[in-house]
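Quick note: the coordinates plus some simple rules give every number you see, no bench work behind them. Everything quoted here is computed from the prediction, not taken from an experiment. Cβ atoms are built from the backbone, for glycine too; each structure is taken alone.
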Structure 1
Amino acid sequence: MNETRSRCFLVYALAPEGLSAREANELLNAYIGESGRGLIVSHDHFTGRPHGGFAVFEVQTEQEEARLADPGPLEGWQIISHALTFSLTAVGFVAQADFTLRNYGRTSLADLERAENPEKRFWWQRHRSD
């Protein structure tokens, strides 16, 4: 049965020793780019060692959830996935980030953007669509 449900999952992936940071980044990008794991919502790569990263997927079906555990290009990696409590959809994941900033950080993304100084390494300042 292909029951439709919605929940975001955090996938935590650690590369085996011997991979360079570049190789690990490329393999994680390949993993999140493969179809069948649900909608990729967010990801980032770890600095330092161990290499690896995390990804958040919005999962709709049991098949998509099962595919999270399929290593694909991450064969040999340590992969752990966890369902998230409040992030039921991609929109819910972003809303949870906003809620956390406002209620625990006592700020907002808009306030942080206004206060942030331009810096070349801040790639997101070059990719704003508003």
Structure 2
Amino acid sequence: MASYPSSMTDSEWEILETLLPPKPDTLRGRPQEHSRRSIVDGILYIIRTGGAWRMMPNDLPHWKTCYHYFRLWAQLGHWERIHHAIRDMARLAAGKKKPRPLRLSIVKAFGQLASPEFVVMMRVRRLQEERDTFW
């Protein structure tokens, strides 16, 4: 496999490998054709270059494979967890404190703001305010 500027070094891979979700223990499906490192290198190539998934070089895993793992890990929240872990490692290495987690009341408030019911309610209120305005 060719090396790209977006490819990880061995030390970076050692850190990231521990943060990736564990491989499933089931023996269902085909055996993996590509290593996880090459899949992550493919994902990082797309993120770094900003290119389209279908325009990935041929020496990286197939674009559908990389996109599948990128999407799956995003839906399961693994990328956010990896981001927070690496951020905390960098802060501690720089001599800063680890950021405090949000209080439960704030987490609940953000959850309510993101709910579809709340969004609909705010849109209805905005429409009512627009109708009430008289010039």
Open item on the list: Going by relative contact order in percent (Cα under 8 Å, 6 or more apart), which of structures 1, 2 comes out largest?
Closed with: 1
Open item on the list: Going by FRET efficiency 1/(1 + (r/R0)^6) of positions 32 and 104 (r between Cβ atoms, R0 = 35 Å, to 0.05), which of structures 1, 2 comes out largest?
Closed with: 1
Task: At a computed 2.4 (distance in nm of label points 7 Å out along Cα→Cβ at positions 24 and 96), which of 1, 2 - done: 1
Open item on the list: One of 1, 2 was used to compute helix-only ellipticity at 222 nm (-39500 (n - 2.57) for each DSSP H run of 4 or more, over all residues; to 500), and the result was -19000. Which label is that?
Closed with: 2
Task: Answer label among 1, 2 for the case where semi-axes √(5λ) of the Cα gyration tensor in Å, for residues 8-55 alone, calculated from the coordinates, equals 22, 17, 8 - done: 2
Open item on the list: Quick check for you: by distance in nm of label points 7 Å out along Cα→Cβ at positions 40 and 72, which of 1, 2 is greatest?
Closed with: 2
TODO: Given a value of 10.2 for mean count of other Cβ atoms within 10 Å over residues 88-95, point me to the structure among 1, 2 it was derived from.
DONE: 2
TODO: State the single structure among 1, 2 that was used to calculate Cα extents along the principal axes in Å, giving 44, 39, 26.
DONE: 1
Open item on the list: Starting from the value 0.20: which structure in 1, 2 was FRET efficiency 1/(1 + (r/R0)^6) of positions 48 and 64 (r between Cβ atoms, R0 = 25 Å, to 0.05) calculated from?
Closed with: 1
